[in-house]
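The structures considered in this document are given below.
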Structure I
């Protein structure tokens with residue numbers, strides 16, 4: 001049995017929970033569980049600047065690549081993935097994060113090759129994945145799905161018209177080597193993740209940090225990560241005075257545990273999440289989570305008032321919960337221990353990697369047939385919420401060409417029409 005696990009990468013893509021997970025899961029599956037797993041990266045930009053690909057290079061882990069700039073259309077990427085699977089004699093495909101890998105299911109099922117889709121977040125993209133590859137009435141549906149939270153698992157199960165196998169396995173996190181120490185005078189709050197407006201709402205989070213730091217002098221805040229809003233974040237912090245909020249840049253997955261242990265509280269104020277890897281990393285280090293309520297993993301891993309707080313808003317309720325912790329360090333200590341217990345009992349890498357190994361080993365007895373790669377691939381179904389860059393059909397191209405030529409013809413014809421009209425008026 002050979003397993004091809006998909007992933008994405010791009011320059012500077014350090015603050016990504018799923019990629020931190022890949023760097024931990026794949027070596028474990030190979031060394032601890034003796035599974036023959038290789039990774040396919042669909043990447044963009046300079047490959048030498050892609051952090052997860054570089055991790056695989058440095059650790060001599062086998063991988064394959066598809067440059068999405070060179071192979072632009074999804075149908076062509078599907079064909080390339082099928083070629084890689086056929087050439088490498090892979091017998092299982094894990095469609096993690098990579099859009100064309102989901103579309104491979106239609107063709108791989110004919111050869112009895114299992115296709116496992118991973119559902120990472122409660123967003124419009126993954127809802128469209130559920131609609132197209134779990135609920136779909138066409139041939140696109142996958143054979144198995146892994147959801148990172150119970151909420152996502154239930155959401156997929158409600159739409160499971162094709163009776164595919166669905167189970168819940170969070171990404172998990174390693175047991176921390178170093179844990180946060182009890183605060184003395186100041187409560188240190190950390191955000192670690194992508195610096196993005198969509199989902200993470202990093203600018204609103206920064207405003208909340210600024211507001212709380214001004215109102216409670218016993219609070220200090222640190223932001224760690226990278227993303228498109230980095231310059232805007234720096235500008236906001238520079239323009240505001242008299243605050244205790246700092247931005248420290250990105251931290252690699254191998255060093256994030258050490259950074260976590262310097263703080264006391266971990267915060268996410270996102271619009272939506274799956275089961276956040278950074279949150280689990282923080283709780284493993286003994287940080288007490290204070291996070292905004294949402295439908296998925298936040299409400300599952302945080303037991304309100306026991307191992308953390310789930311707040312109703314980014315303003316007053318958030319400030320109140322931080323103030324409770326900053327005025328009662330014994331309560332913080334109790335919640336910190338409960339956070340560590342929650343990770344060690346359900347969300348540690350040892351536990352979740354074992355579940356992945358059991359799932360993948362269940363495919364060992366499947367007899368696959370030779371893979372047939374079609375000469376032409378036409379993708380059906382609605383477009384996914386993003387990343388579904390389909391090649392235009394020939395008739396669509398023809399219609400576009402006709403419209404373009406007609407537009408050019410009108411531009412050429414109209415001046416002549418106006419001249420004829422002018423000459424007629426002059427003749428009169």
Structure II
């Protein structure tokens with residue numbers, strides 16, 4: 001059995017930055033490293049080509065009545081910039097105070113290795129274990145997984161399993177693990193408004209011409225009411241109310257006061273009756289991500305600018321469709337564009353929301369896959385055994401589009417066990433992964449897989 005800490009450390013040494021072609025050698029090295037590791041476990045490994053960075057697939061086959069687990073992860077990482085803010089080189093792993101530092105340690109090389117190591121331990125102790133595995137490790141997650149839907153369509157029949165197991169989500173702390181039961185979807189656009197054909201002298205023309213910054217500000221301000229509800233007609237039509245069990249789980253997270261202190265804000269701005277923890281998990285949003293227009297340099301420049309623009313994204317919850325919401329937002333913006341202003345909208349990319357209901361809840365689907373139900377129960381028991389607390393079951397405010405795509409294309413649900421925490425500095429300098437959490441996670445994952453076998 002390999003040493004998981006050494007393996008992750010060696011894995012980090014490959015600078016697998018998918019967004020930058022200068023790191024092509026690091027991407028190739030990371031891909032081959034994980035492929036060879038899976039091959040050393042006795043798995044059948046192949047490389048699935050894409051226009052950008054290939055996926056690694058590894059399989060352990062067996063009879064149809066064996067449980068079949070698809071384990072997902074990604075070998076690509078975010079750029080390490082700014083390099084000068086790291087306490088040690090980003091791609092030279094270092095252990096300090098029980099944490100492994102390095103780019104990709106927590107996102108996703110460490111958490112992914114939790115389940116690889118668990119499977120390796122299981123197969124080493126029981127080479128004939130009646131369980132099937134498919135590992136699907138991609139190299140484009142950090143750039144939006146553009147090739148992933150095509151891979152799912154192309155290998156649809158071969159990738160079909162009982163459920164997906166992954167750890168690319170957040171837990172509140174190393175002591176309190178969360179099983180993620182939902183992810184918000186995403187849709188994006190950029191709106192540009194134009195007035196005169198060029199910037200104008202504000203003394204000669206000000207007061208006679210509709211200022212594009214003013215027009216855009218008025219349009220954007222109209223997108224929410226005083227209670228912070230989105231005013232786009234039909235925006236909330238498809239939102240399904242959360243179950244009582246979900247609100248009970250959310251109530252266990254912590255205090256709003258501590259959350260506000262963490263964010264360094266004086267007050268929250270939520271819809272009446274919605275806590276900040278519910279707002280970030282259960283409700284859709286329309287956010288302004290950036291706004292620009294006019295003169296941005298030092299000093300003054302007295303103009304009526306020719307144009308202004310804003311970037312907008314919407315986070316969606318289960319049962320909302322990204323194309324439907326995008327169309328509604330675009331139509332509302334166009335209808336609210338005042339006379340004398342021209343508007344152009346660029347539609348961006350998005351992804352579907354996702355939700356899975358654990359077993360034994362009032363809204364658990366009657367037709368839920370029995371292997372998935374057993375996995376949830378086994379995960380609950382294993383986490384309670386190896387961590388100080390039983391897991392929380394929480395939707396997450398962020399988006400992982402590929403989970404919704406797997407659900408839509410392969411009709412498979414996911415068991416998402418959070419293996420990174422806010423202390424890990426994802427996407428930032430000094431990213432790190434708690435090694436005690438790592439070992440506990442491996443033990444819990446192995447126990448869960450063993451219980452899947454015994455419960456079949």
Structure III
């Protein structure tokens with residue numbers, strides 16, 4: 001026992017203990033306990049213990065992320081990054097910031113941050129989280145091969161950590177990539193591997209494993225196994241709040257549509273909208289609008305289809321969402337062809353249709369061969385004034401790769417130099 005006159009090692013130890021309890025509570029999905037314990041740790045931590053302060057602020061940022069309070073999350077994560085004493089701590093703070101951007105639909109900003117972490121001089125525990133985050137963004141942009149690479153790498157690195165919820169999301173993202181690559185058996189096997197792993201991790205309880213079930217049901221629906229998905233719905237215990245409840249309800253919307261029951265599907269959409277998380281995450285707002293369009297299409301309400309699809313395109317285009325649309329299959333492709341014929345977001349819709357390998361008519365589109373998501377990322381960096389080397393550093397690629405992408409952009413934009421390319425990109429609504 002230290003004497004009362006020394007600087008508060010007892011306070012530091014108590015703060016460390018509270019932080020550990022808060023971390024375990026966060027991984028179990030207990031938001032209230034996480035917040036209370038993290039605030040207790042912050043009150044106990046001596047001001048001189050900068051490294052401990054950084055860890056506490058990071059945990060506080062993550063619990064605000066869980067609660068959908070983006071402003072408080074940004075503040076707490078900023079405090080964590082400012083107090084960081086090494087690349088490990090700074091990397092973990094940046095991971096939280098990347099997830100914050102990702103949740104708000106700022107996918108390009110998230111990708112840049114995740115690549116910055118992966119470019120740190122020495123690998124550290126944060127790089128696994130960054131690999132998963134980057135893989136999820138790339139998957140959404142339909143860059144499936146690179147997405148699978150980072151997701152596999154991230155899963156291997158995150159497994160030994162306490163970040164099991166992030167690991168569960170990584171497994172789900174990998175399964176979805178495999179399904180998109182035409183590997184349905186591998187996709188289901190990935191979720192089985194995840195279930196086996198979480199069955200071995202007892203300290204966190206069943207929380208992370210619960211994330212897998214509705215996503216497995218979605219895979220069954222994508223693979224035409226409607227009866228299997230029905231049996232899941234009949235035995236599943238549904239949640240009433242939080243992100244898991246949103247995922248469950250959106251899975252039920254798809255199940256009811258597969259059963260040709262659009263009215264019941266609309267009821268589940270109404271239940272989804274009542275869950276606050278559905279409005280806090282941009283991807284869920286887009287997903288709800290897309291499923292609303294599919295429900296209205298089933299009942300023949302053409303005007304409502306156009307309204308819902310228009311909202312989805314308006315929200316999704318700035319982020320460059322692709323898989324959210326592609327995952328809905330041929331029916332969504334038909335709706336987008338109709339939208340293109342009406343002149344709705346022609347460049348973006350053309351890029352979405354290209355994801356199906358569809359022949360995209362050009363009269364309404366200023367660019368018959370739209371840039372890829374990676375080329376758009378480089379285009380925006382060029383617009384910010386970045387050099388080839390700076391772009392290569394931000395994206396963690398070779399300068400020669402950047403030059404190749406810029407050459408492709410010049411061709412697609414029918415430009416002879418960067419200044420002309422940026423001007424044409426603005427005219428086409430890409431910037």
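List of remarks:
- Top of I, II, III by distance in nm of label points 7 Å out along Cα→Cβ at positions 173 and 197, largest first: II
- In this comparison of I, II, III, the computed figure 2.9 for distance in nm of label points 7 Å out along Cα→Cβ at positions 181 and 213 is attributed to III.
- Test item: Cα extents along the principal axes in Å calculated as 83, 50, 45, pick one of I, II, III: II
- A value of -13000 for helix-only ellipticity at 222 nm (-39500 (n - 2.57) for each DSSP H run of 4 or more, over all residues; to 500), calculated from one of I, II, III, originates in structure I.
- When relative contact order in percent (Cα under 8 Å, 6 or more apart) is computed across structures I, II, III, the figure 26 traces back to II.
Coordinate-derived values only; no laboratory data. Note that the coordinates shown come from a computational prediction; the quantities given were computed from them, not determined experimentally. Cβ atoms are built from the backbone, for glycine too; each structure is taken alone.
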